Structures are given as structure tokens and as C-alpha cells.
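Scrolling down, you'll hit the structures one after another.
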Structure P
Amino acid sequence: MQAFETITGIVAPIDQANIDTDQIIPKQFLKSIKRSGFGPNLFDEWRYLDEGAPGQDNNNRPINKNFVLNQSPYQQAKVLLTRDNFGCGSSREHAPWALADFGFRVIIAPSFADIFYNNCFKNGLLPIILPSKIIDELFIQTAQHKGFEISVDLLQQIVSAPEPISFEIDEIRKQTLLKGLDEIGMSLESAAAIKAYEMQRLQQEPWLNALPQHA
């Protein structure tokens, strides 16, 4: 997982609440579990005028020219700005996979669906919750300045847009992103201490060696 510290990027605005995971990545694309290759089908039903299918050549599909991600310069956007309850619906982890594969590193919204929010941290995405009033102001900025950019400093927990805006984040989740590790990776950082504890426990309670070993 790519470590996250500071990024500067174009903001792609999608001014809609309750965007569910089937809109983010439709169900027909969920057969693969490789975590990659989903970017071209992100928001598939909004980006294209036909029905998409796995393995289809997206270069030959008719696009919806009115959809923001089909417009320049938003094909290079790193920040997604949206509304309440983003990522609701099914718990598919393919949704953050598709967003990350497209190139997004940050999603800013007033609120997120819980499972989607947790899945973001497992896949190198930073979901930032900001008050609706600030979200409104950011939408105004994106409307007035095409290609509007912001900077996000995770270490300092600051969004510069261009004035600094602080945001909250759980410290453990913050550390996983800064180190580019998921929960398993964070646990493995303590592998030596875990091994030492297990060795000490076996010395203190040798009868544990006699317990049945399961494959």
C-alpha cells in the first residue's frame, strides 16, 4: 500500500448525496479480486452511454461528455469532493479499489457510510469529513476555478484550500496511512516482540506444547 503524507491535486466535484457502492463500481465488475484494473470502470454507468462488461475495451465505448471525470483536467484528479453518506449500499471493497486505481488519494465529504469509510484506510485512501458549510464553499471554488487544486497534509491534519482547514482522524488509522500499512502490516511491525512474548509464555507454561496443533 502506498504511503500517504502530503499530496497536492486537482479536485473533482460530484455534487450528489448518497452515492452508493454500486454506482462507484457496478456489480458486474466484482468478479476479480486483484485490487487493480478497476479504474476504467469507476462510476461506469455515469461515465459511459452503454452498458459495461468485464474485459470490455473501454476505449471504444461512447462516453458521457457531461460527466466530470470525462472532462479535462479532471481525468488527473487526486481529490474527490462529494456530499453526505458517500459509499453507502453494499460493503464491496472493490469501491475503494476502483477509486484508488483511477488515481484518487483523498475523498472529502460531510459523512461516509461506515464500512466504506473503514475500507478506505485499508486501501491507501484518506476519507476526510468536513462540515457541510465548508463543503459548500469548496464546491463554489471548484465551480469558479476549473482545475481547482488543494493540498492535504496528513501529518499536520490540514487541508489547504487555499486557507488551512483542520480535520480529525483516528491516530491508529493515521499511522497506517503514513506508513503505507494495513492492520496486518502494523501487527508485523511488532513481530519480534510477539515472538519474544510467545517464547516467554512457553517457558512459563510448557504444558502449552502438549496441546493439539491445528493446521
Structure Q
Amino acid sequence: MSAVASRLGRLAAARPVEPEERPERCELCGEAIAPTHRHIVDLHARSLLCACRACTILFDRPEAGGGHYRLVPERRLRLEGFRLDDAQWAAFRIPVDLAFFFRSSAVGRVAAVYPSPAGATESLLELEAWAELEEANPLLLELEDDVEALLVHRAGGRREHLLVPIDDCYALAGVMKTHWKGLAGGAEVWRELDSFFDRLRGQAR
């Protein structure tokens, strides 16, 4: 999968439409869509597709996609009191302090992914460590396969845990890839990450 971002502004009314000003279109039916829109996971291609309102309604039932497509939900939760200590985190062997976890039906296991300058990078996950985390935090058993994720933010001493739609996670990976400079990332990428999490907290309950 790759991060999906809004690319275009409004159409100019008084002059011909330039190619870069054409509205973004639904990747299922071709209809024009607004800059803010829902996404659908293509389970076969492991990719995110931009969706119009009609297609969103069409796939708003788990059985509607026939095992091929799944609508990304919109719930965002701040997981107050989430239990994940430093030893448990170290058991995941993730090289950075920012990662997300989701249950992949394609491979039949939980995938651990972290944003990096190269984009979203999958890490080998110790399944026993994940099972222990689920036992300590039963809410994780409610994650919808392929479309919801646990997002963990431990950078800079933070201990933040959120349940979010999978497209938020790939948008985060896009922020990291776009703004990273040099070896340490630079001040800009951390400002952008702070802004990203501020928006996410505002949307979460």
C-alpha cells in the first residue's frame, strides 16, 4: 500500500482547465471526488483507492467487497491507559519509536510497519510479543482486519497510543518521506509530525 494524499485545488471558472487542475477521481467508478474523501483497501493489490460517496455507500458493508475490497472506517480512539512498557516495545525489534500495527488477512498475521525516509517499511514482528500485548489490551482484538491499526508514538519520550484508520497511517508515512532531510530528518519533519498528531488527536475520541 502507498499513502494517498489530496493533490488538487478548486477549478478555475473563467479559463480552460489545465491538466494539473483536474479534479481527483474515484478509482473505482471514475467520478470526480472532493479533496476530502474516504478510501477503500484493495486486498488483492494491498493498496488504497480513493472513493466517491456512491462507492463509499456501496462498500459500507463487510460482505459488499466480496473479499476484494474493504471500506476504511472512520473511528479514531485515544487509548488512555494502554499497557505497553519499554521491555515489550523492545521485543518488537522495531528500529524507531514510531510504528503502526494491523492485522493483514493477506498474510494471516499482524504486520508491523514504521514510517521512514523511504516510505512505509515493514518490520519482522515477534508474534508472541503481539499476543502478550493483546492479552494486556483486549481492545486490540477488535481491530478490523486490513483497515484499522494501532498507532504507537514514542519519539521524544512520548507514550501515545491510538486506534486509527489505516489510511491515517500511510498518510503519516507520506509526511515522513516528503519532509525528511539529511541523516536526522531536520526540524521541518518533526514540526510536520507534531502537526499531524495534533490533527489526529483533535479527530479522536
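If distance in nm of label points 7 Å out along Cα→Cβ at positions 117 and 149 computes to 2.1, which of P, Q did it come from? Spell out each step's value before the answer.
On the way: P: 3.1; Q: 2.1.
It must be structure Q, since only it matches.
To which of P, Q does the computed value 30, 22, 15 (semi-axes √(5λ) of the Cα gyration tensor in Å) belong? Provide the component values of the computation, followed by the final result.
On the way: P: 38, 23, 14; Q: 30, 22, 15.
Answer for the origin of the read-out: Q.
Given that FRET efficiency 1/(1 + (r/R0)^6) of positions 53 and 85 (r between Cβ atoms, R0 = 35 Å, to 0.05), derived from a single structure, equals 0.20, which label among P, Q identifies that structure?
Only one of P, Q returns 0.20 for FRET efficiency 1/(1 + (r/R0)^6) of positions 53 and 85 (r between Cβ atoms, R0 = 35 Å, to 0.05), namely Q.
Compare relative contact order in percent (Cα under 8 Å, 6 or more apart) across structures P, Q and report the one with the greatest value. Show your work: numbers first, answer last.
On the way: P: 25; Q: 20.
Comparing P, Q, the top value of relative contact order in percent (Cα under 8 Å, 6 or more apart) belongs to P.
From P, Q, which structure was mean count of other Cβ atoms within 10 Å over residues 141-148 = 13.9 calculated on? List each step's numbers first, then the result.
Details: P: 13.9; Q: 17.1.
The value was obtained from structure P.
No value in this document is a laboratory result; all are computed from the given coordinates. Note that the structure is predicted; figures quoted are calculated from it, not measured. Cβ atoms are built from the backbone, for glycine too; each structure is taken alone.
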